Structure 1
Amino acid sequence: MDKLVIEGGHPLEGSVTTCGSKNAVLPILCASLLTGERVRITNAPRLSDVATMLKVLGDLDSMAERNADGSVEIRSAEKPENRAGWENVRKMRGSVTVMGPLLARTGRAEVSLPGGCVFGVRPIDLHLKGLQALGARIKVEHGYVIAEAPRGGLRGGEVYLQGPMGSTVLGTANVMMAATLAKGRTVIHGAACEPEVEDLGRCLSKMGAKIQGLGSPRIEIEGVSELGGVDHAVIPDRIEAATYVIAGAMSGGRVRVERCNPEHLAALLDRLWEARVPFEAGADWIETQPYHPRDPARRPRATDVTTHPHPGFPTDAQAQWMALMTLADGISVIHETIYPDRYMHIAELARLGAHVRRQGTTAIVQGTDRLSGAPVMASDLRASAALVLAGLVADGTTEVHRVYHIDRGYERIEERLQGLGAVIERVDDKEPVETH
């Protein structure tokens, strides 16, 4: 197990290129199950979650290869296995998106109930509701979801996919993939509008699917008899881009995040403007401008955020925004509407000197002019990023333990931060620190 050791207080400056989107590439990898032809995915990030998904697909008899140029090529078996076992599925919630394509292609899917992050219960009932609307018979036995298509295959239907926490991104992906090979027309009401869902839809369309309404809450799919191979470039990771933009904002340095899509981050940029963080943006880049975040007259202004599904402020950037607000002038209020328990980073930020208290689904942050380094423990992917950002600006040394979480969604984060001037290294964590 590794840890990141950070010497804080070094200004960041330079440019960093955004990698491909984790949340887009995972369901696109699963889409390879819909055809026996070759699927080639470029801009595929080198992440532990991607490696896990390739293992899941390997269990289903798919052949996958990572090329020297970073692309991934996958070819599904002529008759795929239809059981995705616990050993790999338990590691990552995104693994559940093999269910829709397996069911559509083979008529049966047996998928272990998924694992993932630790911030609360994240049921898959809307996934199952959507597949049942296509005629699937579903039961849960011994920790597995067993789904069977009716004789003659799945058939089109109408389904509403919004729940108490809004639209389901993975559920929309699962139902959309299943519907591409169903007989007749499927209409998904309350579909997720996230860019990652749009990217999956574009990939499926290039494979021969007939899809309308991508990016809107109503997606219509006309089933086809078969899909073909595809070459597809994954969109940039908007959450990775947001993380590096916030790193620049916290350090007060000129950090240029390249090959991103600022339109995907409109809510974040609006909040940065409100917080008086100077930045510029172009067609495919965002650059924070130099300022002195510890100058009382130039500290970021305390700015409230409420997380919402896209195009609102993303829940996956909430922890990083909180790290920025720990340095703000005044009191900010953060309201988490997507995952109410996504606050496990609060206690660890407090170890660095942050003043944050939680009231139900709300966090109240009293800004301070300095943080101080300390050993902290990462609890999940985005909490890890927040602790790294705080460590970059804290006085002294910060050790972030259990960084296997951060490897799920950030490609070589320490090397990329080193390129911006950060003093950070990955070392073997021989003696894990218990902070609670």
Structure 2
Amino acid sequence: MIKAYRRRALLIAAPFAAFATSALAQAPAASAAPKIDTGDTAWMIAATALVLMMTIPGLALFYAGMVRKKNVLATMAQCLAATFIVSILWAIAGYSLAFTGDAPALGTVERLFLSGMTMDSVSPLAKTIPESLFMIYQMTFAIITVALVAGSVADRMRFSAFVWFCVLWLMIVYVPLAHWVWGGGFLGNAGVLDFAGGLVVHLNAGVAGLVAAYVLGNRRGYGQENLAPFDLSLAVIGTGMLWVGWFGFNGGSALGAGGRAAMAIVATHLAASTGAATWMALEWWTRGKPSVLGMISGAVAGLGTITPASGFVMPVHGLIIGVLAGGICFWACTWLKIKLGYDDSLDVFGVHGIGGFTGTLLTGVFAVGALSVTPELSAGNPGLLDGNPGQVVTQLYGIAVTLVWSGAATFIILKVINALAPLRVSVEDERQGLDVTQHGEALQ
């Protein structure tokens, strides 16, 4: 009897079971939650440390070795201040405004004070690593961009004015530009290619440095007194740290441990090498001797110029871009600088600004479609040599926006700061040196 009832129940339930099975089969599968990859995470932790090392101690040593002895500590202090000020502001609001949401102009306030960020949360922009790691990796880029500007105004900017500059320039200039290019803003959506910071970091900092050099004016004795570097051995050590750190800067911008990261690192190293060799050769030819300052300048020029292209080009293109970087940046730091008459103390515009401009433009020439594929762009963005001359125009559009935005906003920021307190130290303080007058310390 019981078995008979069971058979009847199964017969009655069978059509409903079949219907349910069919409905489940036709229903769209729930999207799989993003999975954090341990290999990608391990690489990005290392890359983050490498990029932070680029500012402290890399850039600090690089800059300190090229100023006069009386300004060494003040120059290092600016790099150190940029590090902790930007870090705090990035966690409070910078990250959220740059890398959340997909509005064309600015991000959202979803991650103010990093609210809502958990151990398991991921950013849609980096789906295989923890969001906290993506956040701090991008923080290190913001840090070095702000610190780079300090090189243009070395030997003469008040420390208090530089602190205010760090705050205002990060939030008003850097954060929006980072969103426009990398965070889902209008430049990225227009197809502008910038793998690791040709626009966001190098051209942005270079233009800001040029504007700052003009606003503050030339150093006392510029062109008349001996302003020779204090200790180029420090600058060489700093260059080495920058060079190694750039593997994390460009290789880490792949946001994972894979072939693109490796290719970016190879292209980066080759560009630095040919940049240094080219600058050395030009200086040897024009001045009779290859200087150590020239070789390290050429290496940094190659590194900055390959940055926007590094993840989109083949290694051989890195060789070519490095040669062009060495030649063009050498011209900018010698002939162009003299013709325009500006005192960019450590050639931030000549190396990073011109390098960022050149590299961004050359990305539109050399980008390989197969290497520029992204999850949002399955066909990639090939460059001129890969059959897409329009990419050069797109790159020029990104360059023009960056030039106008960085230049105009930096000028306004500096004028506002100067209205509240002097940007520049007094004549007597400049003669005595910023180490003593700004920090009460000095090298013995």
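Throughout, read-outs are computed from the coordinates displayed, never taken from laboratory work. Predicted model, so just to flag it, every value in this text is computed and none were measured. Cβ atoms are built from the backbone, for glycine too; each structure is taken alone.
Of note:
- Of the structures 1, 2, the one that 25.5, 114 was derived from, the read-out being Rg and Dmax of the Cα atoms in Å: 2
- Of structures 1, 2, the largest value of mean count of other Cβ atoms within 10 Å over residues 254-261 belongs to 1.
- Value 0.6, calculated as distance in nm of label points 7 Å out along Cα→Cβ at positions 294 and 334, assigned to which of 1, 2: 2
- If helix-only ellipticity at 222 nm (-39500 (n - 2.57) for each DSSP H run of 4 or more, over all residues; to 500) is computed and equals -8000, the structure in 1, 2: 1
- With Rg/Rh (Cα atoms, Kirkwood Rh), for residues 174-277 alone derived as 1.13, matching label from 1, 2: 1
- If distance in nm of label points 7 Å out along Cα→Cβ at positions 286 and 390 is computed and equals 3.9, the structure in 1, 2: 2
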